[in-house]
Structure P
Amino acid sequence: MTTRIPVGISACLMGDNVRHDGGHKRSRYCTDVLSRSFELQPQCPEVGAGLGTPRPAMHLVECDDELRLEEVRSGAEHSTALKDWTHETLPGLAHLRGFILMQKSPSCGMERVRIYNEAGHVQHRQGRGLFAAALMEHYPLMPVEEAGRLNDDHLLERFVQRVFVYDDWMRLREAGLTPKALIDFHTRHKFQLLAHCQRTYRELGPLLSDLSGGRLEAVAEHYISAFMAALERPVSRGAHANAMLHLLGHFRDVMEDDQRRAVAEQVDAYQRGEVPLVVPMTLLRLAQRHHPRDYVGGQEYLQPYPDQLGLRNRV
């Protein structure tokens, strides 16, 4: 990579002292590891809205079907200031390719945020922070994840993969949408899609067969919405094994039988849970290096993100 991908992040996760108690929640994984590939751009909605640091603890209160950001003790309301800041800020975040949010925050929490009633009792625990909700509504394709959930290797791997795919898509749109550009995008990401969802894989290919007339824009919007939704789905070992064996089939006429069997054995070992994904994937990349196939070499599935992140060592 020559440049890092711009990704937004809650400022407290960068170590900025913007929490209500004047502290931070620095994520060393974000600042020390993900920052090698991502240009992390911090935002703190509450500070942006003019609330001081330190400041009284706040929570979300449901009142007349509306969520209000209120101080826990005094009940002072700050929803208007936060929503105004969010409305002004969101258009300027269009260049971002993802966002990492602080969990449980009444402004940044992506899920499982506590919602209180007017009597001060927990009404439910399935809320979403005011800024997080607006961000995800304004940019429905943008990959968004909470820092706490990134401790799960599979969620982390899917988030990073989605950021790189979304970056590729946004660069395509910035360069100008054409039928060739859309088909090329589909071609290089085909095996990623196959691994995540065979049904979506089967549906999207035929969708691109007719891009004539005024269909291109509508098809592209439908295509990328379905594609990004598919990438959010977990990938089973069996689905990865199926995709890798399909790739291996492209070497049938150039590899010796014993070489192909050696790769297939490691694919099977991965499917049984005996080795991580990096083992058979490395063998496939070696096969491509020794027996170059143009179609295989163009597949992002072989290297969807930098090796230095080490994500395939843990899934």
Structure Q
Amino acid sequence: MSVDVVAPARDRSAVTLIIAGILWGTGGLSGSLLARQAHLQPLSVAAYRLLLGGAIAIALLGLSGGLRGLPRSRAAVRRIALTGALLGSFQGAYFIAVQYISVSIATMVTIGTLPVFVALGSAIRTHQRPDGATLAAIAAAVTGLALLTWSPGGAATGWRLAAGVGFALLAAVGFAILTLLTPTPVEGLDPLRTTAFGMLTGGLLLTPAALAYGMALPLRPDTVATAAYLGSVPTAIAYTAYFRGLRTAAPIFAAIAALLEPLTAALLSAFVLGDRLTLAGWCGGALLILALVVSNRR
């Protein structure tokens, strides 16, 4: 009976995590559009993304009655503070990495090493080495991401390359910790509450640095619409789906599902912006999907 209950729950979690990865993929396009419309630096866009995402999630809580009876336990406060710190450090470290190296390399290092760090953390926590199928899925995912995003042209060298890769790895570690931490439940904290207050905390932590770059947002219809989309669909909705999926899904599958973000972004660039996706890119996308299938079967 327990297998009959758990298996459908994990199937639903897998779908939820895949949806989160796809929605994240639209965040790059909308974030770039907002930066161009409002002349914002990447770190300012990241701060707006978390602040707006947190505000929208809190509004949804208010409409659904979720603001009543908020947990005030130390465990809940610690979880929200830690979630906010990890979200803020992930966004901040990633965008600092982008300033030193290209977007493609920063994405490849950050998202590509995420399942590796999650597998390592799981092995340390459970005292069990990953099985062969899991290792094969990770290898296929990392290889697929490299084929999809690798763009050596204009790549940084020397200390800039080292600094960029270092910050990208720091971002991956932060998100890996968040992925491993979230499945442990805290009484009174559902995924939407975790998203709402965690994002708001992370956005507030990024705000001082973002203000130094400038956060002026023109109140034009196109800019407001782009900001609203960025804060809602690839942020509030996507992260709520991710946290909900982590309740019953394996963390390693969640980490591999996150690789759908660059795949979705690449496909959107190809079909919406007219960018050309090479044969290697298509092969990389196929490997990412194969890695998801293998990981889900495990």
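All of the numbers you see were taken from the coordinates with simple rules; none came from a lab. What you are looking at is a predicted structure, and each value in this text was computed from that prediction instead of being measured. Cβ atoms are built from the backbone, for glycine too; each structure is taken alone.
When distance in nm of label points 7 Å out along Cα→Cβ at positions 185 and 225 is calculated for each of structures P, Q, structure Q gives the greatest result. Looking across P, Q, the calculation of helix-only ellipticity at 222 nm (-39500 (n - 2.57) for each DSSP H run of 4 or more, over all residues; to 500) that yields -13000 traces back to P.
When percent of Cα pairs over 32 Å apart is calculated for each of P, Q, the greatest value falls to P. Comparing relative contact order in percent (Cα under 8 Å, 6 or more apart) across structures P, Q, the highest figure is found for Q.
Looking across P, Q, the calculation of mean count of other Cβ atoms within 10 Å over residues 65-72 that yields 11.2 traces back to Q.
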